[in-house]
Structure I
Amino acid sequence: MGYALAREQQRYVGRLVRSGRFNNQSEVVREAIRRMERAETEYLTPPPLTPIQVESIYGAEDPQADQVGRGAFKALRAAARKGARP
């Protein structure tokens with residue numbers, strides 16, 4: 001597989017190889033791709049929120065919120081049965 005790099009990128013890859021961090025250019029490219037894959041995976045699958053984070057984002061749980069939600073759904077269902085549109 002061939003690839004083309006800008007001159008700045010070629011110089012950077014060359015510096016990494018000369019410094020001894022990598023044995024050749026292919027190792028540099030493979031490591032770059034591994035890091036990109038890891039970053040993409042971490043971005044697409046973030047860790048779940050902690051209870052403290054949930055509370056700070058959504059606020060404390062309101063005991064009446066569930067009742068309000070149920071009332072709203074009851075009203076929507078009743079309107080749907082009558083053929084009304086919201």
Structure II
Amino acid sequence: MQWYLIGTAAALLTTFGFVPQVIKMLRTKSVRDISLPTFIQFSVGMSCWALYGFHLRDVIIISANSIGVAILITAIAVYVYYVRRPVWVR
């Protein structure tokens with residue numbers, strides 16, 4: 001039971017780890033100091049973890065990483081949106 005709680009806590013912390021960054025990007029309307037390759041790397045990694053979770057049929061691994069991928073896709077979309085905005089809109 002103790003390891004289950006530790007695993008759940010780890011899943012929650014890593015799943016929502018990029019939420020503060022997405023909020024900051026939205027509030028400041030800036031992605032100036034953001035690394036797009038980092039978001040892409042984590043998205044691919046979490047996707048692999050989700051697939052591994054499907055293989056193991058582990059709901060925690062599947063859900064944590066699927067939600068994490070959704071958050072990272074949101075971050076990538078926000079990044080692309082702010083990078084492609086015309087200069088006069090900034």
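Bear in mind these aren't lab numbers, they're just calculated from the coordinates by the rules spelled out. Only a predicted model underlies this, so the values are computations on that prediction, with no experimental measurement involved. Cβ atoms are built from the backbone, for glycine too; each structure is taken alone.
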_Among I, II, considering only Cα Rg over 2.2 N^0.38 Å, which has the greatest calculated value?_
I
_Starting from the value 2.9: which structure in I, II was distance in nm of label points 7 Å out along Cα→Cβ at positions 9 and 25 calculated from?_
II
*If helix-only ellipticity at 222 nm (-39500 (n - 2.57) for each DSSP H run of 4 or more, over all residues; to 500) is computed and equals -23000, the structure in I, II*: I
_Structure with the greatest value (metric FRET efficiency 1/(1 + (r/R0)^6) of positions 41 and 73 (r between Cβ atoms, R0 = 35 Å, to 0.05), set I, II)_ = II
